[in-house]
Structure P
Amino acid sequence: MLVKLLIHTGVTRYLGFQSCENSYVFSGGGNVHKIPANDKEALAAGLMGIFEKRRYRVFLVWVNNLDESDPKTHRPIDIAKATMEDVYKHFKLDLNTADFTGHALALWRDDNYKQQPCLDTIRRIKPYIESISRHGTSPYLYPLYGLGELPQGFARLSAIYGGTYMLDKAGCNIQYDAEGKVTGVESGGEVAKCSAVVCDPSYATDKVKKVAQVVRCICILSHPVPNTKDSLSCQLIIPQNQVGRKSDIYVFCVSYALNVAAKGKFLAICSTTVETDDPETELKPALDLLGPIDQKFVSVSDLFDPIDDGTDSKLFVSTSYDATTHFETTCLDILDIYKRYFGEEFDFTKVADKIQTEDE
């Protein structure tokens, strides 16, 4: 979804991307497996037994061929009534298969989705499959020179439309009128007048509530992540049930191939939602998969959610970055802020047409 948003904003004209080489999932047996995302990969996957492979292949073919507007493609499932649990049972998929399907393909963060309408999950799986067919071995893209290129790209795009970036402005204070509506932002004796503010929780600490914590560990390696076919970049998801947790663990590894590290060096970022009083230990399943670690840096940060939607005050606060490494939840948050701000859903088609017109 992030790539789709970036393309439609037009910021990609300032960025270069490279496909993440592979996408993996961890199984309870202690092994790392490439995520099967099409019928051929399903039959070749070491993640399942021979009979489960066949059942999963049938499931993937059904998902890939399903067209919401054509009831004939829904058979034998009533997608308007069936839950995802019902779909798993119909195709006789075991718990481990359901685990990596829900958490590594559909990118759900808990198992509540199983009791929700199956269409929600199918809509998440189909883009994964389509991205695999378009980009090759992985559905993920990563900007060359790192994520820092994203704000730089938006700074350039903002300048084109008359926007101004004000850097190193400490102590920003949001100002309100007597009715509690935003009127501007003050910093260093200067006031920028505005009718609305969009910000992260650090700028509006009195308008957010703490909901959780995230532990992250940045590891410097001199080798690729073991058992990933010497991938120069990869995403690895450890589903919660495979390690007896309530939250998934995420690992994303990049390297010199993406111009983010010195020659021969790799950066692996491990993260998860904190569940105990010993956050670093909670990352052990991920750290054990990395092999020898040259150096590591551990941090724990609070997660905040806004206490209201901001429609009255015109202060629209985002959520904090969670433990995921694929930016799915971040994109959903962006779309939610857009809807709260403008009072309507984001229209990708309208923006795409506008960009095409400007380019012409």
Structure Q
Amino acid sequence: MKKNIPNSGNSPRGITSSLKQDIYFVKQGETLESISWDLTLENPKYLREYHNSRCSYLDLIPEDGTLRFLQKLHIPNSDEILKLNEQIRKSGESLCYLLPMGKISFNIELIDGDYEVKQSESDEGIKKSEDSYTLHFKYIKEEEKGHYVEFTMNNFKKNEEKPEEKINNLASDFVKIIYPITLIIDKSGNFIAANPIKEIQDIINDLETLKQYYAGSYAVSHIDQMKHKMTDPQMIYNSLKEILPFQFIFNQFYKANYHSKDTTTPYHDEFSWLAPASPIRLEMVHQILPQNDSNLVELVQTGKSIDHRTAAELYYTDLEYDKQIMPHSKSLKANHSATYTLDFMDFSIQRIKARFDIQIADYEKTMTFDLEKLVG
């Protein structure tokens, strides 16, 4: 917001306010929320009340908060903002988040519920595919190793249709045999292990039995691959840690440090946007958005590739990321953005809407990810 009032002090967001009463003239497109945010006033309702108690009848702001272009707005000075914010926090109505210890709090017990996931892929703006499925999490207990969570995936669809009947039935039978799986999450929010709840040998025997019903070479090969994965819990863990939902939920998100009340210092993370290729190394920053809903918190996570590897190296080799090697002209060029919607009271994830744009050779690929917690 540009200054259009005379004043002498400085506020954290660049809007200044003197010890005398200030008048501000509303610019095109500004809202009560955006002005409150720039003033660092933590709830726009209080700006409305402050103004209405000082303005003429013709300048009253209605309950819906609508402002007129060039409307004369009474705004509090810096000392008044401090007092108002203290009152706002005491009443539990703060819509800006002065985060404890500079981080978003992590509480794995709040993960309980069902989540719908949709992922799409487009080349040069033309959608090629869309996949959807459902995740189910149920918190079990806490032990010395960490938190134990029961996990299941199901309801797989491609392009809004269930797969061909035989393939769909096989996938459904896999789900019934293998899941649920116990996830182990450490106390910092890291996904560290995965173990089937059933005995491994029982799972392998049940998978072998499927060959009586699925005799085709494709099905038999797929069953054998699944049996091989089940023999090693580390393979189960490796498979799950490379799926996007786990990378969005159990990643560096909760470790990001907010150097101000709304912005993090840059940090590094990896995302498997190009799976089955290796994950891409990204540099991330979070920005908490001005809040328009007293029940939700929104923040944007933006990232850019700092990975030196080429597309061929990610897809066809086991070349690991090396922080000593700088990106070069043949390195992948990619951008990541994700809007996290969190519950106002406990910061539990309600929705993640993300997009990934990457330049490969002479064409652009776009991928999207949408996770939403289902109600009820």
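We did not get these values from a lab; they are worked out from the coordinates using the rules stated. Fair warning: this is a prediction, and the values are worked out from it, not measured in the lab. Cβ atoms are built from the backbone, for glycine too; each structure is taken alone.
Quick one: relative contact order in percent (Cα under 8 Å, 6 or more apart) came out at 19 when computed from one of P, Q, so which one is it? Answer for the origin of the read-out: P. One of P, Q was used to compute mean projected area of the Cα convex hull in nm², for residues 82-193 alone, and the result was 12.2. Which label is that? The read-out was computed on structure Q.
Structures P, Q were shown, and mean projected area of the Cα convex hull in nm² at 20.8 was computed from P.
With distance in nm of label points 7 Å out along Cα→Cβ at positions 50 and 242 computed over the structures P, Q, the top value is the one for Q, the highest of the group. If mean count of other Cβ atoms within 10 Å over residues 178-185 is calculated from each of P, Q, which structure is the one that comes out at 13.4? This figure was derived from P.
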